[in-house]
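Taken together, the values in this text are just the output of simple stated rules run on the coordinates, not laboratory data. In this text, all values refer to a predicted model and were calculated from it rather than measured experimentally. Cβ atoms are built from the backbone, for glycine too; each structure is taken alone.
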Structure I
Amino acid sequence: MNPLEKLLAAGQLPQAHAEAKKVLARQPTNRDALVVMAKLALMDGKLPQAEEFVTKAEAQGATGDTLLVRANVAAQKGELEPALKLYQQALGKDPKRAEAHFGRGLMLIKLGKTEQSLEALAQAVQLAPTNAAFRYRLGQVQLEAGKDEEGIASLQQAITDMPRFVPAYLSLTHALASRDDLLGAKRVLEKGLKELPRNSRLLASLTVLSMALRDVNASYKAASALAANRPKDPDAQANLAQLMLARGQYQQVLHLCRTMDSLGLSNESLKMAEATCYESEEPPAYDKAVAAYEAGMGLAPDGWRAANNLGQLLLRMPAEPAEQHLPRAITVLEEAVRRAPQRPEPLLNLALALSRAGQQAKAREQVKKVLALPLPETDEVRQEAARLEQALAKA
């Protein structure tokens, strides 16, 4: 490996660029420098420049290096078959070139040739056993081919070879979670966060996984770290707000929601959290809760959750006369159904509101829509819809 290639391999891209330019200033036809400049252009997505440099390098004849660059250019253009042929030509010049086997494997999997891809990627790993990227991609293809044990082992080794390799942690987490090994998946993420304590992708995955495990404390810690890492991300802040609500931290949630609102960064979920805080006050601040839900509906024109929750709030709000808010609840729930006609929750809530309003035929119509959805028999919404159907039949 020449000195310029060593700089590339070490990730010292600015130095490699500067040194290659110096060499070309003295020797405009220096093939090593031209190839490095082509590779750097390729990394920046500058395909025309990469082709220009590699054409100059090939003035003295094609080499394994120039063929690899041309193959990468073709691959980035989506020209899979030409790229595959170029990788094969590179292997003709150097059968032990790991990068060529790897590139060939990537083209083969994209062409749907899984077994051939596995062979090529395995060969790349055999020739470059410490290359974590090669082993990581092999693991992904093994998983895609249904070879779970082999794929998981490859991903674990990729992490061992490169402990700060985020994609490997995420792929391994997904693989373990898909096998219902949620605790194993959680341990992988925790291991990754020891190496990269503030990584947003790992924190977000740990939050979701901890919630699946009903580990609220772990979820709260991960969500807090994610929110601190992304202070202007409404989704990250809303995720933390929901976990704060579960812990009864209403004042902290209100402060968070108002801060995001003042920055113009609020969203539907934050407004829903804000509404929950207002309703939890003693006495409940119903007017403020209604206003927060309305704002949430405006922030998410296609979202159904704020409208559904507002409809439920209107149904349970005390009033004199008792059904004062019922007409508006029906209107809001109809809007929720319009926004998400296949969601069972607003359909059921609309049916309940119509039933309370004495509109039995319309209520039955909504109940039938719920029961027609592919919900398991144990689903709570389905069970409540079935009970309402029986009650309506007796009315």
Structure II
Amino acid sequence: MTTTTTKLWTKDFILFTISNTFLFSGFHIFLPTLPIYVLNQGGTSTDIGLLSATFVFFAILIRLFTDYGIKKWGKKYYLYIGCILCFVAAISYILATTVPRLLSLRVVHGLGFGIATTLYAAIVSDLIPKSRRGEGIGYFGLGTTLAMAIAPGLGVWIVDNFSFNSLFMVATISQILALSFLSLCSIPDDRSVHTEKQEKSSLIDKLLERRLLFQAFLALLFGVCIGGVLNFIALLTKEAHIANAGAFFLMCTLCIFLSRVVTGRIFDRKGPAWVILPGTIFFLLGFVVLAQSKSMTSFLAASALYGFGYGTIFPALQTWMFNLVPPAKRSTASASFYNMIDIGNGVGSIALGMLAGKLGYASIYWCSASIMGIFLFSYTWFVIQEKYASEHNLDDIEANG
């Protein structure tokens, strides 16, 4: 499936973006509420960690079979399978009154989410004209940002004012809406494109696209730093005696939204370096300020820097990876991107949590700043080497011309 015009805001792109927003809403609504539900069912903090790890593990595991799923069902129907699994998990949480049942549903939800996130990103890259891919991916991601901003707070409000069964029904409705809007999209059945015999691939090949090793390394570093904020920011505010951790996410979401609107066009016109380098500097500075925050003012400043950095790096890195592979490999590129983000997030949560236990929560963000320093150095060196190689090739062409 390829695009032949430069029009971005097509009916399919709009419907697809809305569908993705509802899918992520049904995911984010559980982030602050499921741990409470686990404790109410007699679970422990260990059980909460196990549920999270189970979800991530099976999301990564199913992405190893992305090529097989697409070859058998095509992108369109494989995406439907992922969304249906998310729906089945959401509606079944009502029956999950024990931790073992919750674990089994986190397996189903992780499998569905792993398929859906990979295919949404891969298909939308087909829907967007190449000349506007950076801009389009940025706008597409605004739906995810909106879900991240609204769904967690909505979930807590529902639990506080109604019940967990009401929460599960709202999450189920969100997944139904995702499927409904998806069904309105005109996505061709591309199973015939993938019927040719493919070479056998190793586990590493299934985990990530070999042509994207450097980009995957950057995504891994980025994922480690994301894990530090998502899992420990509330604990840092308590350690630093800052009143409202929720203000961090509100400011962060606003800045992510603003950055995605602007930086996508810069990516398309200037290239990835013009976006990734300043985004990395913002992200790094956000961690430095966050590690030293003792007041709401510095806390919000750190949140703004983090938001601008996150909102810039995430879509730029994803789009860059899509642009480096042929259309048939975009789903593999998508799986590689999300796998590295998830692995980094999981490893970062464990390693940074151990660090915090010894040195305090501020140490997490000093460490994250150092990791982004490695990211910045590595990418800068890559850009310099690429420019040097390009100039050398040009000189050779002129000399032989």
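Each of structures I, II was scored by Rg/Rh (Cα atoms, Kirkwood Rh); the highest score is held by I. Looking at distance in nm of label points 7 Å out along Cα→Cβ at positions 73 and 313 for structures I, II, the greatest value goes to I. Name the one structure among I, II that relative contact order in percent (Cα under 8 Å, 6 or more apart) of 5 was derived from. Going through each structure in turn, the value belongs to I. When helix-only ellipticity at 222 nm (-39500 (n - 2.57) for each DSSP H run of 4 or more, over all residues; to 500) is calculated, the result is -28000; to which of the structures I, II does this value belong? Clearly, the read-out refers to II. In terms of distance in nm of label points 7 Å out along Cα→Cβ at positions 25 and 281, the structure with the greatest value among I, II is I. Looking at structures I, II, which one was distance in nm of label points 7 Å out along Cα→Cβ at positions 225 and 385 calculated from, given that it came out as 4.0? It must be structure I, since only it matches. If you line up I, II by FRET efficiency 1/(1 + (r/R0)^6) of positions 161 and 257 (r between Cβ atoms, R0 = 41 Å, to 0.05), the top spot, with the largest value, goes to II. Comparing FRET efficiency 1/(1 + (r/R0)^6) of positions 169 and 361 (r between Cβ atoms, R0 = 41 Å, to 0.05) across structures I, II, the highest value is found for II. Among candidates I, II, the computation of Rg and Dmax of the Cα atoms in Å, for residues 249-320 alone that gave 11.8, 38 used structure I. When Rg and Dmax of the Cα atoms in Å, for residues 329-368 alone is computed for each of I, II, which one produces 13.8, 43? Computing Rg and Dmax of the Cα atoms in Å, for residues 329-368 alone on every structure in I, II gives 13.8, 43 only for II. Identify the structure, out of I, II, from whose coordinates distance in nm of label points 7 Å out along Cα→Cβ at positions 41 and 233 was calculated to give 2.7. Attributed to the structure labelled II.
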